[in-house]
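Engineer: Take a look at the structures below.
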Structure P
Amino acid sequence: MQRYYDLYQTQLSAPSYLSIGNFDGVHAGHQALLQQMLAAAHLAGAQAGILTFDPHPREVLRPDQPLPSLSTLDERLARLEALGLDFVVVQPFSRATAQVTATEFATLLVNHLRVRALWVGPDFALGHKRQGTVPFLRELGQSLGFTVQVAAAFWQDGHEVRSGAIRSLIESGDVRTAARLLGHPYTLTGAVVKGDQRGATIGFPTANLAVAANRLLPANGVYATWAVLPWERRAAVTNIGVRPTFSGQGRSVEAHLLDFSGDLYGQTLTLEFVERLRPEQRFDGIEALVAQIRLDAAHARTILTAGAEGTERSPIYEELEHTADWAVRIFGRDLPTLFAHAGETLFRLIHAPFTAPVEVTRQVQVEGADLELLLVRWLQELLYWMETEGELYTQFIIETLSPPRSAEPARLTATVAGVRGRSDRSPIKAVTYHDLSVSQTDEGWEATVLFDT
């Protein structure tokens, strides 16, 4: 892709199809429009390209109302090049640029870029005071020799794909839906700089990212992310916020790379945001914070592993027909996952608040003569603490799980976390042994459990 940095100094030798805009984030709507334009241009024997402005016109015209960006100029250009465009013109924007009339600007496009077709969105306008609306440009094109093609609004998951809608999703922390509208994960790139190094003192060192001041940060909270380094891509859990447990001030972006040790200072790091795990919260002490970070890391690993396999998260359980008790079949790719899913299933059935910030954590240890008995005792232990202490668990990390061997029973050690409260759903009284089973399948492991209600 050929890059030009001044329309007035650019002179194309072949006719072109052109789209004009900021293309912030190069979202799915942009991609759809540009791919259609590209195909039409090449079919007609023309080049296909775009003209974009830098800085964003709003920064010049309304500096008191900054608009955080979804991408840097370099990120935009890289994504545009990946689409297969032939050229891009990055036009400097100033107050003088804003005074150019629609007729003058369109004439420049024809004279310098040999534009034969202008591809735009339904609400497009250019020139001084946005005079160059679609009807205006279509009439002007008849005299200057270009046509105007208007792309229909692009919808995804019930949202019209627009930069404003994507910004709102990111600002609320919904990076998963934002990624579907973008057509790629939302990313932040920056150099790794020294922070206060508190993470290292509690066993979870973090890479502190220096992010450009005008970049849009997702809502404060903890996220499952991919950390992309020049030489590899690693799973990570990332915190955005003010670190309230340490009375922090000023927002920071800190990523803990899973299964990594080494010095990253000065390296360029890109974070791809996959899913928000929880909002930022203050903990009563370091011990509670460390326990939650361990849960966050395990949760992030599960989400990222599923995504790396190219699949959405599979259902963790299904309800079975039963005349009286509550029967479920639970799934897991391995035994620790199966037992974690069993705990999650129990509390999903009684409508525990899975999106609420964690308030309590608890260590659980159980053993049983076989896996079936171990599963029953694990679930009974969770029910016991729910009933006696009023705790609803929403996160489950299985630290060790050993099957029975010779005279040794099966053993499980886990940390669970959740909130204080009671369920408003019909209570589960006990875990029964009727039709109880734990078995390995071609897909992993599954268990059948009946709850007495």
Structure Q
Amino acid sequence: MPDLTPKPALLIGEAHGRETVPLRNLPLGITAVTLPRITKDGDDTIHVRVPRDQRRRVSPRQVDLVADHPVSPYEPPPALTTRQLIKVLQTKSTKRWPTIQADLGDNAWQTVVDLIRCGAVILRCDVVNTTGYSPRSWTLTQSWAELAEDKLAELQGRQRPEDLHRELLHIMSDIPQLAHEHALLAKTPPGRVLKIPEGTATRAEDWRVYEVAVRAAGIWWPAQGNPRKTTAKELAGRSLRSTKSAWTPARQQAFSNLIGAPFDQAVDKADTELRIRGPLQWRVGTVIADAAACNPWLALPARGVRALGMISCDAQGIFLIENEDTFEQVCKIPEIANTWLCVWGKGYATDGLTEFLRSLDGLPLAAWGDLDAHGIRIIGNLADRIGRSITPVAMTVGLYRAGTKYHQEPPKLEENRKLADQLAHQGIPALRDLAEEIARSGGHGCEQETLYDDVLPTLPGLLKAVHVPGSS
């Protein structure tokens, strides 16, 4: 297995979107933050409400204690015993403070502090006399919750490892596409514990993640002759005997690595937030994902960014594409896909996309969107959220005038005309002339897909003109 030490830090911490609350005598490495109260507006822009008093000061009744620094997706405190670690991972939703004390014993407070610092738990506390605090309960952080079931399986072990080893070999025995994986497992006999084969295509580190990937592939490959695509729940039900078994980011990526296809293309009803193609590697929980090797792209589940840490990126820049079909077309252009990090994020920016882009602040950003009011607003909204400039490409007045305008009902057309007029004065400067032209035309828009013949052949050249931030 590849050596991935030191462990990469999470892209999004548990303090994201919250405000710090000044409390007395907090342990080193821990901060108090407001509780998350998240709302969305009409364009799915996320707003976080913060409790304030009449003088607009942050004034919560409860706070969460979280790590104040980047943490590994999973790295338990060295002093934690196996029994204690199992107790932590067995947290279902919340665990009350008296139960925590009973589980961890006399040194409970210091152990909890260590768990917060390493990114394992969030400790909810009541605020006492404005600046004091009293522990109430904890929850697992999202990255630990995603990995809990698989880590528990590792810690608690299997009663008969040789039987499970034999069962997985049987599952793969009659599937030609799994012949190589079968040979690798056959050369790795179990001892007192089960071992993941060296060189496994799953690129998994935990046996349970590897087992899930193999079982799912054993169902998925024989079903490829069927006209109907297997759903994510169906695959879980048939391979794991429970439709409620979670397709965690690590399990999804191990399965995708094994079958050589993105999860959102392999199964129906997959939850995808980002699609990425280009020279970048991730640690998805405890599985390696390679955005250059994944064909045709790496699909990242909506909740998966919190279970990730960045490993390396050799891209010349980041190219954001608004529409799904356009993203697929761009991924077929080697000059771009081999050198630029191509990203599709479903229109208006999510937290996952914004934090992902913030983590790559040394790379130039380019974007190609629809030539309409919302295409302009999407780029401006993202630039504001990440605090960086974005260079629009293939979004010119000339292309707009020559492009095919899509049909809109009169009320929607007028709404978009007003938005374009607003963006002509307040929007991203590089697109104000386009916004003005859209307003002048009455709000009509032109979608990316209708411009392929004019734009796709020129895209590599357009991207070469995009410069690194701060360069001349």
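Read-outs throughout are calculated quantities, based only on the coordinates presented, and are distinct from any laboratory measurement. Small disclaimer: the values here were computed from a predicted structure and weren't measured. Cβ atoms are built from the backbone, for glycine too; each structure is taken alone.
Engineer: Rg and Dmax of the Cα atoms in Å was computed and gave 27.7, 92; which structure, P, Q, did it come from? Before the final figure, lay out the partial values.
Structural biologist: Working: P: 27.7, 92; Q: 24.8, 74.
Answer for the origin of the read-out: P.
Engineer: One of P, Q was used to compute distance in nm of label points 7 Å out along Cα→Cβ at positions 112 and 392, and the answer was 6.1. Which one was it? It would help to have the intermediate numbers written out before the result.
Structural biologist: Working: P: 6.1; Q: 5.2.
Computed on structure P.
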